[in-house]
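Got some structures for you, see below.
Derivation of every value follows stated rules applied to the coordinates shown; laboratory data play no part. Remember, predicted model here, so these are calculated numbers, not experimental data.
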Structure 1
Amino acid sequence: MTGCGLLIAAPFAATTAYAEEDASEESAPKEAAVAPAQPTPAISPPAGRETLTGDWGGLRSDLKQGGVTFRGDYVSETFSAVDGGQRRGTTYVHQVRLGADFDMDKLAGWQGGIVHVTVNDRRGVGMSSDFVGNRLPIQEAAGGYYARLTEASIEQNLMGGKLNVRAGYFAMGNDLGGMPIGCNFVNAAFCAHPLSMSGDSGWYNYPNARWGVAVRYKLRPDVVLRTGVYQVNPRLNDEDNAWNPFAGGTIGVLLPFEVEYDPGTRPGSRVLPGHYKVGVYYDTARVNKQGGGGTVKGRGGFYILADQMIYREGGGSRGVSLFGQFTANPQISGQITRWYAGGVVKTGTFKGRDADTIGLGFTHAVVDPRLRRLHVDTAPVPGSYASLPAGETALELSYGFQANRWLVIRPDVQYIIDPGAFSFRSTPNALALGLQVRMQL
């Protein structure tokens, strides 16, 4: 791995914008992904109930008080390809997620223990896979159109909350490598992990779960260390195994390590909030070399993720934030060898719209040169290496309208440059217009 750059980013703002634990990718569902939201200044969305279905006549609150918290959310994304790509057309995808958290202290006297259970269902037709033909999914909720078990885990808080251990069946991206600020956008390249992580190794993001153990240690209020051990089993992506977490096919384990620094989170701090993550990971599986030539034992990667508020209006959450990402993966095992992303998010757009956001971002994914050379060498029609696009770029402009506490409506514009880069063909740059709807159930 050579070459690295620092990314700057901004704190995540809209309340429901990070509802997804992870986004997914149409062409390869394991790309899916959103990590738990990081601490940010409180936002004041419109008053009213927090969920679409309310308090169920008081039953929901009673159950929560007794130790059982029900949660759910819905997201739909309707997009039209209006220019370029492979063909024009309109598509719709949606995701429904339902889950429950069981506070074992209240239920059984098990101090610090929490049990999580989550199921997920996706339906629809993907804009990227069926119309534009690009690698960076225009719809964050696209891919893996079936119902599945996405979590059955036990979490334990120790040392007064400084140490947290989770074990069971869950997406490792729920704990590592996430940027919640990215879910102010719709493209899965932003929300909420760089796709190079899951595209180049056995890293799996929501809704794709694996067996694993996650460890999080708070070194001090603004420094967190994360690590763990996670199963690498591609067969668990198959629809036939959607409800069979014990399916065979394990080929290795993935070992990550991440350090996060969160300025502005210490009590009484006057520093503008931000989040900076540096991580490495190693996958022990033996896989085919990119571009042919046998197999290679082990895949790895390196990443830097950052977000930083640079301007705040008053003492609340209105302000401007920057974000950025960089990842590096070796050519011998990585389909995406370099990943660059960045952008700006403005929280609080107009008078009285403190929780609305407007974001402008870009992502550029570099195609492994070994794959480009292989295509030139094996193509039925001779061509030149230089004529193939070196990578794909996504540009996105998005506005998040916080209609109430449980509903966000997000008009969105995306422009895809070189959408045929990862399929080694010349495809016209594409323009897609769409609308995302998020609801807390």
Structure 2
Amino acid sequence: MATIQLKPLPPAEAIAFFRQKGYRIGFDYRDVWQQEHQAAFTVAKAMQLDLLAEIRAGIDAALADGTTFETFRKALTPQLQARGWWGRKDVTDPVTGETGPAQLGSPRRLRVIYDTNLATAYSEGQWERIQRNKQIFPFLEYVRSASVNPRHTHLAYAGLVLRADDPFWQNHMPVKEWGCKCSVIQHTQRMLEREGLTVGKAPPEEMRTVVNKRTGEEMQVPVGVDPAFYYPPGGRRASLGKRMMDRADASAAVTASRVLAGGVKQWMPLVQTEFSEFVGRYASGERREVGTQRVAGVLSPNMLAGLQAAGVMPQRATVNVNLQRLHHLLGEGRGPARQAKGAGTAFVAALPTMLTEVGEAWLDGSRLVLLTSSEEPGRAVKVVVGLDEPVHRGQRGNQVVSMELINPADFGRKGLRRIDP
């Protein structure tokens, strides 16, 4: 009689999580930060998309086919060496402009790339199953790493049983540090009774202050969680655009502008989609649910350099639209004679794309006037941005004041200072 061999099925949820990711190019591992990893595949200092695609294909095979690390390493190493992405080489940081030696490909880096991507994909896949099955398996048990030298902060959680919807898991669902091999097990009430387990109480959260030295962003992070892994489980690409812009809004102007400058084609469609939804929901009456403002784009490094030379350097590089201004941009509350030319939902919703297609930029006092492309022949969109305007509780930001369709030939440039876009 023939022997039936049973093979484990590929982890469908982990594969789906990994494949929904987009791409983000980042020189430093902190350029793509926290929740952005749930929605974008990146490898620090891999600055070309085709290079990222090769590394990503190896991780995909490991998830789908069960490829071991040795197979992954042996297949990828010659490819990276052929591209010149191997060993220590002098490279230039696009954010700081500094050139110095940095580690590119190496067996150790490949191990970190392999382990981290597989571990996070498996964890996100497990979280999806937990949410799907928590009515039947409502409890989670924290299982310590099998490492000979486990982290003491994680060891303290070993055997802890909490409900699957306990807020504790938002901060501590493994993996939460580099190389972490902790996990969780789902239980029913009967399983707990059979194994002599009882539902406990989440320990008090001990926070510490951490500064992302790449961006200057200061945050409170729980002990036992690496800042790079401090984000709740379950995030996906659909929310990447807003997360990226919110992070840029919290970063120093030059840093945010330079970090995002190299990947406009990758991030802009995501920001455009989210901003269009924001404007659409506002226009349809969902005004409490959408929040007070959205970041629509980022001033380019050239614009910031020009503004600095003019003595008008904004605190942030981001360009925001708040609800009060959005009301007027859409032409609401104004008669036809007072409405800006082109006013309407579709017109305003296209703002993120417009901000990446600036043809001319002019400084008018404390306001930046941008002329961007328009679908109408012979027309341009004039976007006026108030620089460093009061935003909230003493904070300042760059706010869109107005936008309208104009004939570029009629635009008065006399007395304005030209800024390189």
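Below are the figures for this structure:
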read-out: If helix-only ellipticity at 222 nm (-39500 (n - 2.57) for each DSSP H run of 4 or more, over all residues; to 500) is computed and equals -1500, the structure in 1, 2; value: 1
read-out: Comparison of 1, 2 - label where volume of the Cα convex hull per residue in Å³ is highest; value: 2
read-out: Parent structure of the calculated result 12, given that relative contact order in percent (Cα under 8 Å, 6 or more apart) is the read-out and 1, 2 the choices; value: 2
read-out: Entry that produces 72 once percent of Cα pairs over 16 Å apart, for residues 48-159 alone is calculated, selected from 1, 2; value: 2
